[in-house]
Structure I
Amino acid sequence: MHPIPRIGPTEAADRPRWSVIVPVHDCAPFLADALTGVLEQLAEDDCEVVVLDDDSTDDPARVVEQVGRDRVRFVVNPGRLGASATFNRGLELARGDLVHLLHGDDMVLPGFYSTMAAALDSTAALAAICRVEDVDIDSAPLYRTRSYRRGTGVWTDALDALAVSNRVRAPGIVVRRSGYELVGGFRTDLPHAADWDMWTRLAAHGRVAFVDEVLARYRRHPGSDTRARVLTGANVRERVAAIGVLAGYLEPRRRPWVTRRALVYATVFAARTSLSLARSGERRAAGVQLAEAARCLVQVPGGPPRISR
């Protein structure tokens with residue numbers, strides 16, 4: 001496994017309260033919505049907003065010029081770095097006490113920043129997580145993430161929950177910069193599970209606050225890379241690889257139990273995906289997911305779970 005990148009400290013002088021880092025790659029049509037939601041909520045003297053372009057073929061610079069009102073800094077990567085390396089570059093650029101990585105095709109809802117800051121202040125947590133609404137390419141609602149506690153407060157079993165599956169949508173988490181300095185950056189050897197690894201690592205090192213409100217939107221694309229990985233089964237295989245990594249963040253006595261839960265969950269996830277694909281007529285992809293479900297099941301410690309009749 002590759003080493004976890006180190007995130008160095010920043011100078012304390014003139015540090016803003018917020019750093020909003022907006023990584024973009026070919027999502028300029030949605031960027032105006034993302035930036036508008038940020039700029040309407042944060043005062044100019046209390047934040048920095050950085051759009052970090054990872055070799056887009058559209059024109060995010062034009063959107064920044066039109067919407068940014070001289071409040072948004074535009075930075076271009078030296079060639080295509082990929083998601084994880086772009087996130088890490090964004091963390092190095094961030095000077096604020098609180099860091100929000102907001103993908104350029106996602107958005108925040110009114111009250112996001114004030115509510116998340118209050119949750120962090122009241123709990124002394126490293127990170128705060130809120131509920132998120134999934135939307136389609138036209139912003140029509142699809143799904144809302146679950147409540148993991150009633151009301152805002154410390155998510156006491158966050159580590160066990162996150163080691164089983166990724167319960168976090170990227171736009172719905174804010175992390176103290178000191179938290180990133182403590183745990184390091186995003187792994188580049190788990191390109192599609194680097195965020196899951198990061199949230200679990202944070203939960204292993206400190207408190208996580210949960211905000212029981214829907215305060216952000218996550219956009220799903222029909223032609224995304226996630227879709228391509230479903231067709232090959234790579235989505236499930238990387239999930240299984242990540243489970244092995246995340247187990248290392250747990251106390252040794254808890255690893256077998258949590259790993260078992262994670263692999264059972266991965267089995268169910270793949271089986272449900274297979275069923276959904278079959279219902280839509282995609283029989284070949286359904287077979288791929290079913291095969292991955294079987295591979296997950298045979299890896300469950302102690303053997304497959306017994307099914308009560």
Structure II
Amino acid sequence: MRLEAEGVISLELQASDAAPLPEWSPGAHIDLLLPSGLVRQYSLCGDPLDRQRLRIGVLLESKGRGGSQEVHGSLRVGQKLAIRGPRNAFALQAGGPYLFVAGGIGITPILAMARAAQRAGAEWQLLYGGRSRRSMAFIPELQALGEGRVEILPADEVGLLDLDAVLAAAAAGQQVYSCGPAPLLDALSARFAAAGLSERLHLERFAPAAPAPGAATGETLKVILARSGAEVEVPADCSIMAALRAAGHQVASSCEQGICGMCETRVLDGVPDHRDSLLTEGERARGNVMMLCVSRALTPTLTLDL
């Protein structure tokens with residue numbers, strides 16, 4: 001455990017038998033199974049080539065749901081923990097050029113991406129915003145990665161990130177990868193959508209996006225499981241995942257907020273009503289996958305590859 005910035009610690013995890021750890025790629029995260037029973041997702045911010053260690057960064061959130069408080073207050077060096085994963089719902093596409101935009105603790109997946117881009121010889125730049133330098137983790141590590149490629153932009157020194165410049169970079173051909181607080185990601189999403197550039201924006205959220213104003217839970221719908229032929233009725237006030245489980249069907253999940261991708265399921269028939277914070281506009285338009293934990297349907301029936 002190491003203090004990386006004000007309110008931010010990093011944890012290095014090693015297999016208890018010193019065996020090589022699973023392979024992972026930049027953008028991946030793990031589920032950390034805490035002693036209290038809480039399960040929390042954290043992005044990997046180490047080096048994918050290091051098969052002996054997995055590193056995560058954890059921001060202490062006093063008004064959070066308790067996971068970060070347990071990590072900061074209770075975990076100690078040498079303690080044994082269980083993890084699940086790694087999984088990647090925020091993969092870095094090969095090529096570039098890249099513009100990475102990180103806000104606060106959102107630097108964790110971006111750090112691994114910047115390292116990968118540098119190693120691959122790709123063109124890349126990084127804009128890193130935060131409240132102050134004291135609260136921004138991994139600054140020396142980032143600056144050592146690419147001289148002249150990293151801009152450290154604390155709000156108390158330079159104000160908010162210039163999102164119009166980010167949009168201009170995308171219009172000039174850069175792929176933008178961003179992780180950070182909801183206001184930053186919401187603002188980027190709105191700008192890119194208005195400019196017709198949503199396919200060049202890749203986001204990872206630590207919390208689900210706010211529902212659209214007036215969004216209803218939905219009507220009662222019927223879900224058909226193609227592999228077994230079973231049919232399950234999903235009430236208007238119930239998620240598809242909860243209804244399937246209540247009917248005795250096993251569904252893998254982790255965050256259950258539409259941000260981790262573990263419950264992604266193929267749609268064989270029907271039109272999903274996407275309410276996740278993960279799929280791109282293009283993926284939503286294709287309509288062939290959905291997140292069962294939060295999404296519903298625009299048709300009375302859905303047929304799933306289950």
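Each value in this text was obtained by applying a stated rule to the coordinates, not by laboratory testing. The model shown is predicted, which means the values in this text are computed figures rather than measured ones. Cβ atoms are built from the backbone, for glycine too; each structure is taken alone.
The table below lists the values:
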quantity	calculated
Parent structure of the calculated result 19.8, given that mean count of other Cβ atoms within 10 Å over residues 37-44 is the read-out and I, II the choices	II
Origin of the value -13000, where helix-only ellipticity at 222 nm (-39500 (n - 2.57) for each DSSP H run of 4 or more, over all residues; to 500) was derived from one of I, II	I
Given 58, 31, 30 for Cα extents along the principal axes in Å, for residues 117-284 alone, calculated: source structure among I, II	II
For 14 (relative contact order in percent (Cα under 8 Å, 6 or more apart), calculated) the corresponding structure among I, II	II
If mean count of other Cβ atoms within 10 Å over residues 77-84 is computed and equals 10.5, the structure in I, II	II
Answer label among I, II for the case where mean count of other Cβ atoms within 10 Å over residues 93-100, calculated from the coordinates, equals 16.8	II
Among I, II, structure where Cα extents along the principal axes in Å as derived comes to 62, 43, 37	I
